[in-house]
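Every number in this text was worked out from the coordinates using simple rules, so none of it is lab data. Predicted, not measured: the structure shown is a model, and the values here were computed from it. Cβ atoms are built from the backbone, for glycine too; each structure is taken alone.
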Structure I
């Protein structure tokens with residue numbers, strides 16, 4: 001039995017493409033969970049979605065110009081955050097509405113450009129949307145590793161400042177911290193993380209890796225550093241498990257990773273000792289209150 005499990009684990013590693021894919025998966029699972037923890041604290045999940053969709057035209061333009069797609073994606077991600085900030089700071093439009101406007105416009109532009117490129121060049125660029133982790137090259141592994149190191153080092157150096165700003169922006173400003181720079185720095189980290197994740201899960205699914213591992217950890221542990229640590233472990237385990245499921249059951253890699261991390265979140269939501277729907281008394285009482293209200297509404301109908 002142990003021998004067969006060992007064989008199942010080792011067999012995919014004999015192939016170079018699986019070795020490269022697993023390295024990318026581990027890096028992406030780690031970085032997404034760490035950066036996503038800040039998004040959860042600040043309740044800015046939509047921002048991650050906005051940036052991930054907004055990099056698409058940058059990818060297409062970079063491909064047309066023949067330059068590194070990572071550069072194009074990063075520039076587009078930063079540009080989208082600048083436009084979002086400009087809209088909500090210069091008008092009565094709220095930040096979430098500005099995000100929705102910008103990311104939908106950028107995404108539509110990206111899809112249009114990709115469609116034009118595919119018609120002219122007869123090539124498939126859909127891996128930008130859904131990822132193509134099994135097709136990564138050694139050069140792309142190095143590029144992703146560099147992006148991951150930059151993000152991790154920045155988070156380590158600015159951990160206290162970003163933590164203070166994320167939990168109490170007004171307090172951070174009163175304490176003299178450069179909150180505008182911290183906010184922009186967080187946007188840059190998100191953009192870098194999205195760019196690093198493109199090959200793994202694509203622009204459509206990257207939000208799941210940004211948010212779900214941290215959200216799962218949030219249901220299990222109370223402190224932020226614990227959320228970040230447990231979220232990283234969950235992200236890495238999900239990425240590796242998704243890759244093995246993809247290998248043995250011939251599934252698309254990106255969606256397989258997302259399905260694993262979503263399943264872990266569902267288990268935490270249902271069985272978390274402190275917040276589980278099925279295990280926590282408060283959740284059970286709230287559920288009962290909902291049923292009571294529904295019954296009252298039904299009884300009130302003539």
Structure II
């Protein structure tokens with residue numbers, strides 16, 4: 001018996017890297033999978049659903065004795081995201097877990113970034129999380145209002161870049177920061193319908209990080225950057241066993257930690273009157289002095 005026996009799970013961007021590892025890990029735990037992938041390049045170019053690696057992932061799952069279907073939706077397209085959720089419901093009668101993972105990079109320093117580079121990356125990451133989640137919650141809300149006991153999960157993918165910033169990746173970092181807050185927001189709104197929402201900021205070697213942070217995988221040795229090392233957390237968060245919501249975790253080889261978002265720092269008050277401009281500087285520095293040091297931006 002697996003931890004996800006019979007659960008119906010969508011994994012977006014599941015053709016390669018982290019998404020592929022997550023889909024295979026869910027299948028190994030008994031889930032039925034919608035393997036979504038648009039078949040694009042590292043920078044989102046040349047989509048090719050017919051030859052997308054999602055077909056290979058489905059074949060691997062079927063070889064394991066599992067059930068899976070290929071889906072070629074553009075996750076940031078409203079109607080296609082709705083159709084993707086419908087595909088799961090049509091095949092297995094319901095959806096239990098949504099894992100949002102799809103994305104690509106178009107790195108550039110902010111001073112040189114084009115409008116298209118900003119729009120395309122924030123679209124695929126941030127809207128590409130919201131659109132599938134929005135259609136999934138419509139399904140779960142309808143079931144809940146019909147009197148069904150819903151026990152659903154959403155797992156979103158943020159990034160260390162979104163939590164700390166990353167030089168040369170301002171579009172990606174902003175989108176991933178938005179995803180981290182979307183976890184908190186959705187968890188607060190959707191718990192009433194039986195839905196738990198969490199996020200993961202993975203640290204792993206993928207097409208998006210290879211050459212930037214990591215070299216080739218080591219041979220005959222423990223590979224702490226293997227994407228599959230992140231998947232146990234992703235599976236647990238999407239399973240019946242998950243009993244937390246509204247939290248974001250960092251995960252890499254053999255370890256994880258929870259991440260706290262913005263917190264209220266020390267309050268400096270001048271009492272029941274408006275603060276004078278001349279008083280602001282001292283108040284700012286007093287508040288900063290009593291607060292923890294922020295983590296440095298990656299690459300700075």
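Structure data summary
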read-out	value
Given -27500 for helix-only ellipticity at 222 nm (-39500 (n - 2.57) for each DSSP H run of 4 or more, over all residues; to 500), calculated: source structure among I, II	I
Test item: Kirkwood radius over Cα pairs in Å, for residues 143-182 alone calculated as 10.9, pick one of I, II	I
Structure (I, II) behind the derived value 64, 64, 50 of Cα extents along the principal axes in Å	I
Value 21.2, calculated as mean count of other Cβ atoms within 10 Å over residues 175-182, assigned to which of I, II	II
Computed 26 for relative contact order in percent (Cα under 8 Å, 6 or more apart) - originating structure among I, II	I
Origin of the value 3.2, where distance in nm of label points 7 Å out along Cα→Cβ at positions 7 and 79 was derived from one of I, II	II
Comparison of I, II - label where FRET efficiency 1/(1 + (r/R0)^6) of positions 135 and 255 (r between Cβ atoms, R0 = 41 Å, to 0.05) is highest	I
